[in-house]
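Below, each structure is written out as structure tokens.
What follows draws every value from the coordinates through simple rules; no lab data is involved. Predicted model only: the values in this text are computed from it and were never measured. Cβ atoms are built from the backbone, for glycine too; each structure is taken alone.
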Structure 1
Amino acid sequence: MKGLIHLLQQPASAYTLAYFRMGIGMLILMSTLRFLILGWVDLQYIQPLFHFPYFGLEFLSAPTSTMIYATFGILILSSIGVILGYRFRIMSILMFFSFTYIELWDIAFYLNHYYAVSLFACILSMLPAHVAASIDASAGRVKKVNEVPFWTHFIVYLQIGIIYVYAGIAKINGDWLFLALPLKIWLPAHASFPVIGPMFALDLTAYVFAWFGMLYDLFIIAFLIYPKTRYYAFATVVIFHSMTGLLFQIGVFPIVMIFMATLFFEARIHESILHLFFEKINHQENNTTHELSTYGLSLIGIFIFIQLVLPFRYLLYPGQYQWTEQGYRFGWRVMLTEKSGIAQFSITDKLTGKKGYVNNAEWLTPHQEKQMSFQPDMILSFAHFLHDEYQKKGVQDPIVNVDCWVTMNGRPSARLIDPTVDLALLHDGIFAKPWISAYPGAIP
């Protein structure tokens, strides 16, 4: 234990941390402003009549419109504070909680890169990223130093590595490697892409993309760490994420990962970039701060353990996780599955036996309906909502059934849920859901 603590206490550049601080702050600020400018706040959080809550966090879902805009305002102000290093500890905590709070409003908008940004914001809030190139340091609120312990870098590098390596491990499956699915479905749609477009119509291209994507995710972090291959690896990062960003709808994830790759550059590069925004760097102070105690090492160990274990929780559930979706989220499974479904809900009055069918569009936006149609926990959540709404309309103890058909990676449609089950009587939880139908065919 003492040897590990000694290794993590080795000096590292405080300017790399400051660069990380500014980068995360800018990414969140730009993403938030983009959200507001494009009108997505109103479209995703105010217009919908129903929001899909995360299990156990139902009390966080569907705040008032005033609360929604107030949270976005706090996020903008706190991200600016983080960029400038002004009252950093308070601002970074506010930025982390407000960003994460927004992401917890509706599970229909879950994305891996939002989860990644939340994790990086959480890590940032615990680091001494304001001891250099910050208003706090210039104002004397914290002591200016040029060096910090290596553990402050290690935790960031490790999180980047987990994202990449786990994404690579997830791609080691029959659909991705041996059938090139879902790439064989997606790529032909880009056959009109300039110059190289016709190649996307070839099956061979899908297989090349699939195998290269798996190998890239598994090994890119090693090439970024090794100095002799670092800049070649970074060029690969830029090309890879730029191409995926142009071809697929994955939001700002490419920008996030390209920025993260720059953290592996030498500290002098980070220093020169910071010099564009702050006064000339003073190299007279070289004392490190924030030494790591056994208690601190334990906290880091717990965080790492959770990040290493959480993606594998799907092994606790029966069935094919891509079909059942149990344990699917928070596992860095990027672009693995193409699913679409149709969910037809029916409401039956238990007293009279009168039955009617639900128009999902009456309650949900197109995006919400699309996501709900193939995710069992969202179907269950909507069923409970429908039960309560129809009960308010006078239906006696409504029975809620769903006839849901889903296609996955181009396979024939199959029933996802037993249509005879009254969903209003079921409750969500962490345990296996026996009411999810097993996929009738073979999935490699």
Structure 2
Amino acid sequence: MSGSATGAAGTSWTRRLHAGGAHAIYLHIPFCARKCAYCDFASWATPSGGAIPQRYARAIGEQVKEAASFGLLDECETAYIGGGTPTLLGEGLGDLIRVVTGKVPGLKELTCEANPDSLSDAVLADVAAAGCTRLSIGVQSLRDAELAQLGRIHDASLARDRVRAAVASGLDVSCDLMCAIPLQTSDTWEATLGEAVSLGVGHVSVYPLQIEEGTALEKRVGDEQPPWNSPDIQAERMKQAQAQLDGYGFHRYEVASYARSPEEECGHNKVYWAGRSYLGLGTGAASMLTAEGYQRILEVCPQLGPLPKGVSRVRLKVLSEGEAIADGARLSSLSFEEEFLTERQAAAEDLMLGARLACGLDFGLVSYARAILGKAFDQTLERLRGEGYLDGSLAPTEKGWLLGNELYGELWNLAGDTETLVRRSG
């Protein structure tokens, strides 16, 4: 270490930065019935009942077993199966969940993403029986015209029905909604928010639509940002969501996340924002490991190569295609993109991620970052408070919440050298 964090809080944070395994696991299922107009994720349209998704899911299950056999999942507490559309796997999703619950002894939360069109009663019952504790349902809107503009397959009636069924199953349910979308008005947004809460969910995620390069939506709207997606409209819709959800008894605990109670917050996503390590499996999946965790994964993935000097954190992205994984790819045969962070870069990244949380920067992180980053740390925080991005408790203000990119950029710049080492392996 280039510095020494003092005090119990700083020491606690330092320990998590040297964990030998992953605190969370993410499994990426890249299959969808149809690609949505706005989507630039690692996913593609796949015929229902095709053989590749089932083979892929079985291969991912075998990779989970490999990771567990090397001790990478001994400290794992949360799992998240995302996509794509995991529920498109049908009974194969339940089988994958059983592998995870069987190989992760300390698991406290397991979330599956779901789309209304593939969340049948049979799939719902099977994932619950297999050990899923939480569903994150991609509703996006409860207005048919808006859903059609987004390229969603389901209509509002089906979304309402499937969310009600999920809530009745006893699982924790999150409703994912999108704002600043075509045809949406303040009134239709208010109606969608109100209806979502009335369905009985304990969690709501709210995201402004991002028009990504290369998507069908980007080709449709052209080079000019449409007025319904302007920065002002995005901010207006996000503020409207906060005011309305607050009124319904939900609290915002992260930039885009609201929960009815602390117990209904998403523990898995909080791992990301708290600088804790995680393992991602599946095409396009991302991992974040400590130097110690990287040394352990080298035991099963020798293609990654030696850890460069001075590295404190490693980010991995699986580059192997879905079909290659479905053909039975083992961890040792995967291709990765690797990004290596120094201790200063890791500390700055943790500050940037921690600033997403409504509770403010963790005291342990502040103690640790001060020791690593020196005078620049306190000077930057003082300036961000003076400019109204952070309050006295180092929590993001409304300005810091709505202008997050500016806040996060200032914190990342504390790394000094923001250029990271990247290489491809395998």
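Please compute FRET efficiency 1/(1 + (r/R0)^6) of positions 45 and 357 (r between Cβ atoms, R0 = 25 Å, to 0.05) for structures 1, 2 and give me the label with the greatest value. Walk me through the numbers before you get to the answer.
Working: 1: 0.35; 2: 0.10.
Top value of FRET efficiency 1/(1 + (r/R0)^6) of positions 45 and 357 (r between Cβ atoms, R0 = 25 Å, to 0.05), among 1, 2, belongs to structure 1.
Looking just at Kirkwood radius over Cα pairs in Å, which of the labels 1, 2 belongs to the structure with the highest value?
Details: 1: 24.2; 2: 22.4.
Once Kirkwood radius over Cα pairs in Å is tallied for 1, 2, the winner is 1.
To which of 1, 2 does the computed value 30 (percent of Cα pairs over 23 Å apart, for residues 197-276 alone) belong?
Value 30 for percent of Cα pairs over 23 Å apart, for residues 197-276 alone corresponds to 1 out of 1, 2.
Looking at structures 1, 2, which one was helix-only ellipticity at 222 nm (-39500 (n - 2.57) for each DSSP H run of 4 or more, over all residues; to 500) calculated from, given that it came out as -15500? List each step's numbers first, then the result.
Values: 1: -15500; 2: -12500.
Working through the options, I get structure 1.
Hey, Cα extents along the principal axes in Å, for residues 37-108 alone derived from one of 1, 2 reads 39, 30, 18; which structure? Walk me through the intermediate numbers first.
On the way: 1: 39, 30, 18; 2: 38, 26, 19.
Going label by label, the one that fits is 1.
Looking just at mean count of other Cβ atoms within 10 Å over residues 29-36, which of the labels 1, 2 belongs to the structure with the highest value?
Numbers: 1: 16.0; 2: 20.4.
Largest value of mean count of other Cβ atoms within 10 Å over residues 29-36: 2.
Given a value of 2.0 for distance in nm of label points 7 Å out along Cα→Cβ at positions 205 and 221, calculated from one of 1, 2, which structure does it belong to? Could the numbers behind the result be given before it?
Values: 1: 3.1; 2: 2.0.
It traces back to 2.
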